[in-house]
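These are the structures, in structure tokens.
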Structure 1
Amino acid sequence: MCTVVLRVPPRPGDPIRVLAIRDEDPRRPWNPLGRWWPEPHDGVVGVRDARAGGAWLAADPDSGRFAVLLNRADVTHRPEADLVSRGGLVLDAVTGRSPEAQPPTHGFNLVEVTPGSARVHLWDGAVLRRVALHPGTHMIAHDDVDDASTPRIARWLDTFSATALPAGARWWEPWIEVLERSAHVDPEDDDAIIRDNRAHGYETLSLLACVASISDAGIDVHYGELAEPGRWGGLDLR
């Protein structure tokens, strides 16, 4: 039940900004932002799932591609033995291979960004859809893009949209301030962005966040972990 906030500028030459918050079982090991993969992904920087070897989020500085994955519920009836980890989708995306046809995975929302464009692939186990993101601010969680039936999107999208981002090196700070304000909501509340999903039947909590800026000038990605899963205690993005 991760959350991604993304701003597409009206001018194609301006950077696309991304804030991504990861919810996962804290007992599932991961590697922080770094270069973890051999060829053909040896130049890729990302957050690695240490168990399955794929990525939650990744960027390829050489190609200018960025991707981040959010889980969503699905209606697949295929046995688990026929399914593969969703983390491979992120690595494929940053090397230019988007999901097609009937992906052999559980449901997902895959955000893909290149300089000047952003889109989301939505897979529910039955139908794969693609949504191009128009200029403006968008939120994605476990359902559709900007889905007002998702409480955290209904509550916080307008706030993120109304928040001006500076052009400087630490452009993300106003969005982190919104994230801090959102953390006054109980982490078990449906409106929360910093979440404890165990009350909803999922052993996942908010663990970390990344911010990214993608433009023709390159990709800049920063990473920070919460001191305590599912609880706000500040976020030092480096």
Structure 2
Amino acid sequence: MRKIRRLLSKIIFYFFAFSIGGVLLFKFLPIPFTWTMLDRKVSAIAEGKDSKIHYKWRSYHKVSREMHLAAVAAEDQNFPVHWGFDIKALQKAYVNNQKGKKVRGASTISQQVAKNVFLWQGRSYLRKALEVYFTALIELIWGKQRILEVYVNVAEMGPNTFGAEAASQRFFGKPASHLTRAEAARLAAVLPSPVKWSAAKPGPYVTRRSGVIQKYMRALGGFKYIEGLRKF
């Protein structure tokens, strides 16, 4: 029993040491890759498809403010004010799911970043518990601006295409710093299913959804809504 307790103590110590150390490190350094990128590459190789990953990191101020605002308007409108978890959205999702309707998620931008950067895809109680842990860590250590910066850089916005810079270059032939509101809204519109929907050649859904997102962007008050995001 002593050996087991000693082993468990070491496992717990190293888990906290490496997890906190990793979050501290990536507060300042660009994210080199995510598990989703690796999964996409391995799957493409296995299927004999093009496995090139399109990914270019850009700092917060080198991406159009339209993109940051579009991401918040589309994915997490309470992002500036919550601490990682949107309780009201979780309650609505629970009620909706209990009624037997289509399963609806309520993941915040912070939760999505925690999952994409530090964890794997899939559903399990273990992964969800770790997601809660890493979400709390990045909210505490990174601050809102860094979380949004990472999200806009690592979110999948097209087949094997991650982040606003790579997506903007591929689909619009321009850097992310020059994205217009309409283009940013189109990229945000495909976030739920970037392999199924296209920002480059938007169908009826993406066209309709991007219009709704632009209305949300105006309703939130424009850029003022994301000014002054916590930097620590």
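Derivation of every value follows stated rules applied to the coordinates shown; laboratory data play no part. What you are looking at is a predicted structure, and each value in this text was computed from that prediction instead of being measured.
The table for this structure:
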{"read-out": "Test item: helix-only ellipticity at 222 nm (-39500 (n - 2.57) for each DSSP H run of 4 or more, over all residues; to 500) calculated as -18000, pick one of 1, 2", "value": "2"}
{"read-out": "Answer label among 1, 2 for the case where Rg and Dmax of the Cα atoms in Å, calculated from the coordinates, equals 16.5, 49", "value": "1"}
{"read-out": "When mean projected area of the Cα convex hull in nm², for residues 78-149 alone is computed for each of 1, 2, the largest belongs to", "value": "1"}
{"read-out": "Origin of the value 22, where relative contact order in percent (Cα under 8 Å, 6 or more apart) was derived from one of 1, 2", "value": "1"}
